[in-house]
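The following blocks contain the structures, represented as structure tokens.
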Structure I
Amino acid sequence: MAAVVTDQFRILNAGNFVDSISNDSYYVFLGLSNPTESGFGRQNPWNTNVPNPVDNQQYISHYSSTSLFGKKVTSSNVRRVVRRINWASNTSFDMYRHDYSSNNPSPIARATRLYDANYYVINSDFRVYICIDNGSSGTNVSGNRSLYEPTSTGTAPFQAGPVDDGYRWKYLFTVSPSDIIKFDSTEYIAVPNDWATTTNSDIQVIRDGGNSTVSNPNQIRKVYIEDGGSGYTSGTYDILGDGDGAKVSITATNGVITSAIVTDGGYGYTYGFVNLGGSSDPAKLIPIIPPSKGHGYDIYKELGADKVLIYARFDDSTKEFPTDTSFAQVGIVKNPEQFSGVGITFTENSFSSLYAARLTTSPTITIGDEMTQNQGSGVIAKGYVASFDTETQVLKYFQDRSLSFGNDEDQTDSNLSSKINAFVSGSQITIGTGGGAVGVTVDTTLNENYIIIDNKKIDLGVTFSSGLANPEINKKTGDIIYIDNRPIVTRSERQKEDIKIILEF
């Protein structure tokens, strides 16, 4: 049997995800500080041939193991987005139509569905407009070129310039300055949250004005003349169908319909016919049916908002985000649990997913170096250095399966010590290999989440016990819903990482 997952299902899923932000704990995280080292999930070179992420349980859990730190996604940092179409002078745009298909593609973009057509624009002031009319007809299928930039913020469709170029635009919304800072991109337009419920007066007037059932009947805005026929007289005619009240004024020149202006948009239509009374050479007029109750009432359906943009910024504002590390993966994890609280979802604004040790000295340490600790009786702990703060002497590290697998995923018996053992306070730790290796010891006196240096209290972000600290989350919990391998990014105190992730439903 033939079936299709509809565009409306995707739009619904995007909306459900945005709504879930308030109920679940989502975090954007950065990870994999040493992608060129030997071992599982790594390769050298990495930057010139970044591998595609692998979507199976083995790799998903590995992405968690190599994560470094994360920042919570809040409602203020997520927006539904739509494809960006910039207005430009002397450019042709599609008009909104409810009936684009493979048999009736849009004339400009040749789109076989509405949401791929170029039927809306954003202007130079970040105002978004839908094209109600582009001057097209059966004798001018592609319509005209737009000559004047739309700028009005009124509620009614309007002609943009002093001379009629055939275009009629309907204002929808203006991207707010805060959304421009966080969500602006060359590819997407951020759509306001909570369109249906917001009390923002600028949105309310457009939304409520688009609801033809409670305000003036204004659902239908355009009747398209595909064929003007002959034998007709000018006048006002009813639009029939499953709605009520719509009327159109037609102008007939020598019996041929040359103009059709909607004088009453009516309400409740999902289809319509203009009742012209019949002719031996019948005209074909197509009432264009807006989504839902009218243009502006539901912009998610009107613009096809089936994508979500998530924004996160990582800077030096907290010790949880070390600036001397690097990363090659960006991901999203849902509902990780607290490290020490079984079944308790982590809900803080940020997390460190690294282990930490406060050292007694401040040696020269290279990020990505392997660290080992021989604890006797054949017990060896292994890890990778993710960060070392020379001021606080706090070393951060992670342990992942590459320390057991070696260079690939092969699990053939090779006498490897595959047990992941925790580091302890009482034995020396060796960092690096060969002649460059250094030995360090843990400062067992630290039992706080801060230290004092030169009378300055420094918050370490995590609580230490005998000089060691655990991650804030249990890396074996939570669902990774997004992962992206990237060329290596090296952090520094002078930079901030603005992360923008597009989820397509």
Structure II
Amino acid sequence: MKELEKTYSVCPICFQEGKIQKINASIIEDDKKVWITKVCQKHGSFKEIYFGDVNLYKRWMKFKVTGKPVSYVKTSLFNDPELYAEHTSQTVLTNLVVTNRCNLKHNQDFLNANTTGYVYEPTLDQLRDLMQQTRSEKPLGSKSIQITGGEPTLREDLFEIVRIAKKIGFSHVQIYTNGLKLAESIDYCQRLKDEKVDTIYMSFDGVTETTNPLIAQHKKALENLRKVNLNVVLVPVLIGNKNVHESGKIVRFALNNIDVVRGIHFQPICFCGNNIEVKDEQRESQRVDYVQMIDAIEKEFFGMISRDDFYPVSFIFPISRLIEAFTKEPQVEFTAHPGCGGSTFIFIENGRPLPITRFFDVEAYMTFFNEQTKKKGPLRKLRIASAFIKNIDNFIDVEKVPQGFNLKQILKEAAIGGSQYALRKFHHQCIFIGSMWYQDAWNLNIDRLQRCVIHCATFEGIVPFCSYTGLGYGERIQEKYSIPVEEWEKKTGRRLEDDLRILAK
């Protein structure tokens, strides 16, 4: 057993008892795997899987970066002890919960209204104020927003919410949905397209009825979205004893629908919720790490897609830094901790998956980016531009490059429209396969938490997503700003259960 780094975490049992207790923790190597270990003076020691492959962990950690400190992110709420002094990543994606109502009778989300007994549903004016929080951030306001729930399509004013988001300056708007409404109505899909929704994030837990009871509805939703030309990202929540074995088949499904599916965002299960007892055997059977997911993908594609093709989010940080140097304007910085997740891009060439790493030396290219950023002196822009034009082909294997891949054009668009614009254009040529393992009280690494780039806009301020879910702040905020179901039903003249009866057919 070897200690790789020291960090801090919280005691999961203290958390279940209603208290956030910061404790020392270590990231260790044991049996070629990586674990997070910690000791609470009251409840003893804990050991939780962190990476199932120490070599993958070490490779990803090479790309760890620290962003500029930001003052607007809350490091603690409700008089809880401060877990860290300052946040070091800007808001890359704003997460906005517009309702906790749901239309699935057996939804496992512990925050849905059918489980909690209260309805959280901010007014349009309140939502506008919440969105303005992250748009007003300095030096760079958030540009991307995910409208989520509950089930956001239950809000009859969802289109107005999208219009507000666009009006106040969000350039990229996502809707995270279970897809039932999209399967039910192509007209609804068309309205989302007309309102300039950029991407649908759709729950998609597998390709069989066993792993995904909504598979028929999801296929119908994709058919409708294809007809209106609205892009989709599939979002599987991976559970060890349920669907992780289908990870590769989900990738194959996405590739077979590459005309409408822009990517997959795998989310290994996290154990969230205040005062919810999670037994050791449940965690051990259900816990999934990145390596289990990648193993299933490697097996499905016989190594044509492998763990060596995946890189952490922070890997592309040099692109933002160079474009910022060029434009003299702040750029979106991808400074998430490498432990937050990894991704790759897959092209289709002659009917076979082709990861970008198989024809493009991405590591050498990023090193080149870093070197160019350091250039000083007169005619700096011209000298950097000249260096790219002269050297860019050195990083590409021209015999393997897929048709239509034009790196020079992508860089040109990046210089004109910014890094986020360039990446969006790039995504339309391939499928993105990514993962983000949200933290809970058992595997929380505070070094990761303070680098979180997905932030929730709330009535208590801007909160990191892993604090919102993994430390229960979302549950407490929603309860504080909600009304009882009975009061909501009296106010609206509707019954909460009608949502289930209408859409759970």
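Quick look at the values:
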item: FRET efficiency 1/(1 + (r/R0)^6) of positions 151 and 487 (r between Cβ atoms, R0 = 30 Å, to 0.05) - structure with the largest value, from I, II; result: II
item: Among I, II, structure where mean count of other Cβ atoms within 10 Å over residues 79-86 as derived comes to 12.4; result: II
item: For 17.2 (mean count of other Cβ atoms within 10 Å over residues 55-62, calculated) the corresponding structure among I, II; result: II
item: Answer label among I, II for the case where semi-axes √(5λ) of the Cα gyration tensor in Å, calculated from the coordinates, equals 62, 22, 19; result: I
item: For -2500 (helix-only ellipticity at 222 nm (-39500 (n - 2.57) for each DSSP H run of 4 or more, over all residues; to 500), calculated) the corresponding structure among I, II; result: I
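None of the figures in this text is laboratory data; all of them are computed from the coordinates on show. Here the structure is a predicted model, which is why all the values come from computation and not from measurement. Cβ atoms are built from the backbone, for glycine too; each structure is taken alone.
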